[in-house]
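Computed from the coordinates by the stated procedures, all read-outs in this text should not be read as laboratory data. Everything numeric here is computed off the predicted structure, so don't read it as measured data. Cβ atoms are built from the backbone, for glycine too; each structure is taken alone.
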Structure P
Amino acid sequence: MTKVGFVSLGCPKNLVDSEVMMGILARGGYELTPRADEAEVLVVNTCSFIEAAQKESVDAILEMAEHKKFGAAKKLIVAGCLVERFRAQILEQVPEVDAVVGTGEVERIMEAVEGDLRVLPAQPPAFLYHDLTPRIVTTPKHAAYIKIAEGCDHPCTFCIIPQLRGAFRSRRFESVVREAENLARAGAREITLIGQDTTSYGEDFGLRDGLAQLLAKLAQTEDLLWVRFLYAYPNRVTQKLLDTIAAHPRLAKYMDMPLQHASRSVLARMKRGSNGDAFLKLLERLRTTIPGVSLRTSFIVGFPGETEADFGELCDFVRTAKLDWMGVFEYSDVDNAGSYALDEKVDAETIRERRNHLMAIQKKISRENLRAKYLRAKPRASKDGGFMALISTANCTSRILNWLVEKSRKPETLRALKSRRRMPTI
C-alpha cells in the first residue's frame, strides 16, 4: 500500500483542506504516514497570505524535495494558496514537484497523486466540501474545525484572500449541522466554526442572520459542550447574533473580531470603513449583551500612510477598549494587493517599534484582565463537576476542557499530519 505524508501550513482553513485530501486518498486505498522519510508521496499544503508565510512554504517544499532526491519519496505534490499565486513558477523552478493543486482543486488530489494531473489553467476557486466529503480529522479527538464558508467578498486593500480562495460562498445549513452531529458522535466536544468571514454565513443564499441561526441549532446538539466561531467582521455583528450567544450555555462567550486599526483615515485606506468610536460602542454592546465575554482582536501597524497621529489614536483605543487578547501584524507588502500601489510607505524599523509598543500596552491590559477574571472570581458549583461553569463563562482554555473530557481516554497513536504549523514572525 502506497504511503502518503502531509505537511500542512497556515490557518485552520488550510488544515481542513489537508484533512479532506487525506480522506480522499485514504478512501482510495493509500496509507497515511506521519514520517516524511518513509512516505512515497509527499503533499505540502502551502500558505501565501504574507511574505513570511510564503517563505515558510517555499522552505517546506525544498525540504520535502530532498526526500524525493535521497529518500523513499517518488512524488511531490504542492497544494494550497501558494499555488494560486505561483502555479507555473513552482513547476518551472522546482523540478522535483510533480503536480500542483490549487485551493479550488482539493477534490482532485487523487488525480495529482496518480499522475493524471500536473497543472490546470488558473480558474477562480469554487470548491466547497460538504458532510459527505471524505475527511480525516487530525486535531485531538475532543476538538474539531468545521469550515462553514469559503472565500471572501470584502475589498480590504491589504488582503489577497479573494484571489487565493475565491468569492464568498456558504455551505448549506443542513450539511454543516450533519457534520457537527457526526463529529460529536465520533467524540468531538469542542467545535470551532471557521471561515474568512463567518458572520456573513448564509447571505449568499438569502439567509438572514445565518450564523445566529446555525449557532442556535448547534447549541441543541446534546454531545457538544463548546461551540465557537472564527472570525467576526465588525459590521456584520448583529444584535441577533449577540443575543443568541448569550442565550445558549453551549456557545462559548468569546469573540475574535479583527478590527485592523482605529484611525478613520487608515481604515479608509484599507477600505474597511468605520472608526474607533464606532468600535467602542460595539464593544460596549457586546459586553452588555454577553456578560463576561472574552474578546480578542488583531491590528495592522505600519500600513501605508499611517502617521504618528494615527498610531497614537490606535494606542489610545487599545487602552480604552481593554480587550482580553490582541495580536499585531507588521504590515507586509504583497505585490498583488491593493495596498501595494499606495504611497507613503512606513519603514521597517518604525513598523517594528510600533508593534512592540502596542504589544507592551496590551500585555499590561491582558495581565490585569486575567487577574480580575481568575484570581478574584469564585468558581460556581455544578452537579456536573464544574462543567457547566466552564461552558457558560468560557473562561477556561481548551487544555482544561481536554482534561475534563479526555482524562479517561487513551491518546491516539497515529498522527497522519506532520505538524509544521508555526506562527510567522509578524
Structure Q
Amino acid sequence: MNINYIIFAIPFFLLLIGIEVLVDKKNKGNAFRLNDSIANLNIGIGEQVISVFTRAFMLMLYAFVYKYRIYDMPSNLFTGLVLLFAFDFIFYWAHRFGHEINIGWGGHIVHHSSEEYNLTVALRQPWFFSAMTFFMFLPLAWLGFKPELLLIVAGIDILFQFWIHTKFIGKLGFIELFLNTPSHHRVHHGRNPQYIDKNYAGMFIIWDRIFGTFEEENEEVVYGITSPVNSWNPAWTNIHYFFDLVKIGNPFPRFRDKVKLFFKHPGWKPDELGGTEFPQKVDNKTYKKFDFVYNPAINKYVLVQFAILTVVVVTYLAVEKQMPFWKNFSAAFYLLLTLTVMATMFENKRWTFIVENIRLLIFPLVIFLLPINFTLQLVLTHVAFLSSVAFILWNSRLQNHQIVKP
C-alpha cells in the first residue's frame, strides 16, 4: 500500500490558509506576503512531486527490512499509539540532526528560510531531507510494525504539524506541557540566538523537555535563518547551503577540515580561523526582510498560473502510478520548471519571462501525456493550447512593462 494522504488534505490546507488570510486582513496584520506565500506553496508542491520517486524507494527499503522482523506486531489501536510515540521519538532525533549537523541542515534549511510565519510555511517542505533521514526509521520495520501502519502513523504525525505554523493562536494552557503547539513551534522557527536549535518536537514536546532542548516563547520571534537565502527560487532554496559550505570551507588550509565542516555544527570553523561563529541578536523593528519591487500585475498572473498548477499537480499525483518512468520524469521536470519560473517572476529577472513562454508552449503536450480518458484528454489538450496562447500574450505584456534584471 502506497497511499499519499497529503493529496486528500490539500483542500483542507487551502481552506485553512484562506481563513488565516482573512483573519490577518481583519486584524490589519502583515502575516502574509504574496511572493513569500507562493514560494512556500511552490516548495511544498515540489516536495510532493519529488516524493513520487523517493517515497517508492523508501517504502521498498522499509518492506525489505520488514522481511527480517523479529516480531509480528498486530495492527490495532494500542500498537498504533505505540508506533506513534516511537515515530515521533525518532522524528525528534532526525529533526535534531537536521539542525545540528551541517549536512543535515543543508537538507532541512529550506523549511526555515521564509521570513514569515503562517500556514503556508507548514507546506514549505524540504525536497530531499526525508530521503536523508529515512534510514533512522528502519528499526521500526525490524521490530515488526507493518508498512501500512507506518504510513497511517506518519501521516497523522506530519499532518498534526500543519496547524502549529501560525501566529494567531496563543499559549494553550496545560497541553503546552506535553504537546507541540503554535507557541512552541514559533520558537523553533526563530533566528533569535536563544531560540536557535530549540523545540524539535513533531507532536510531543516531552522529548525536548527530556533532552534539554526546550525553550519557552518569551521574546518576540524574528523568523528566518541567520544568513538569509534572498531568493524565491524553490530549487535554489533547497540546495544553496551546500554551495555555502563549499564557499565557507575554501579558506580552510587543511583538506580534512573542509570535509569535517559538513559534519560539524553550523557556524563551525577551525580554531586558527576564529573558531565557531555564533548568531547575533536581531530586532524585528530594524530587521529588513528580503523583497523586490515589481509590477503588481504579476500578482494576478502568478495566482492564475498557481491555480492551474494546483489542479495539474493533484491530477498528476492521482495518476502517476499508471504512468511509465519516462512520462513521470518528464511531467515532474515540467512541474518543477513551472514552480521555479513562477517564483522567480517576483525577482525581476529577464530570463524568467523567456522561459515562461517556452513552458507555456510545452503545456498542451504535458496534458496530452496524462493517462486519462482519450476524449477528455483531447478536449483538455485543445483548451491547454488556447490558454497557452492567451498566457503568452499576457506574459509578453508583463515583460514589456516590467523593470527587469538581466
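Here helix-only ellipticity at 222 nm (-39500 (n - 2.57) for each DSSP H run of 4 or more, over all residues; to 500) was derived from just one of the structures P, Q, and that gives -12000; the source is P.
When distance in nm of label points 7 Å out along Cα→Cβ at positions 231 and 375 is computed across structures P, Q, the figure 3.1 traces back to P.
As an exercise: distance in nm of label points 7 Å out along Cα→Cβ at positions 87 and 319, calculated from one structure in P, Q, equals 5.1. Which structure is it? The structure behind it is P. Looking across P, Q, the calculation of relative contact order in percent (Cα under 8 Å, 6 or more apart) that yields 18 traces back to Q. Each of P, Q could give distance in nm of label points 7 Å out along Cα→Cβ at positions 159 and 359, but the derived value 3.0 comes from Q.
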